[in-house]
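*Asks:* Listed after this line are the structures, all set down as structure tokens.
Taken together, the values in this text are just the output of simple stated rules run on the coordinates, not laboratory data. Nothing here was measured: the structure is a model prediction, and the numbers come from that model. Cβ atoms are built from the backbone, for glycine too; each structure is taken alone.
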Structure P
């Protein structure tokens, strides 16, 4: 599980996807989420603006991330 360090209260799911080069722009997030399963804390998530807080776990394309402060 790869830690993702944030300096703000939260980041949005689309920013995580962009930071990890899973998508190349925020505009692609909507289409990516429609075509791929993304789980946040074990629940299927399709909102690109989903706020991710410290200790949230994200699973996408056989990769796992944990949000850390």
Structure Q
């Protein structure tokens, strides 16, 4: 358990940066972006479903770059 708020925020940023370079991190990132584009009114419900966001992001990443479009 980390007590220092400064150290905690620095570690949080470092771990977030590392996570964005993994496949799961990229898939979640793109899943959130695509969910925000498609369902603006139900966004709160979609963001709670981790597996749906992960699946959406993996489908997006598995498409060839030519077919990767938002929305």
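*Asks:* Once relative contact order in percent (Cα under 8 Å, 6 or more apart) is calculated for all of P, Q, which comes out largest?
*Replies:* P
*Asks:* Taking distance in nm of label points 7 Å out along Cα→Cβ at positions 8 and 56 for each of P, Q, which is largest?
*Replies:* Structure Q comes out on top.
*Asks:* On volume of the Cα convex hull per residue in Å³, which of the structures labelled P, Q is highest?
*Replies:* Checked P, Q; max of volume of the Cα convex hull per residue in Å³ sits with Q.
*Asks:* Suppose you compute helix-only ellipticity at 222 nm (-39500 (n - 2.57) for each DSSP H run of 4 or more, over all residues; to 500) for every structure in P, Q: which one lands on -5000?
*Replies:* P
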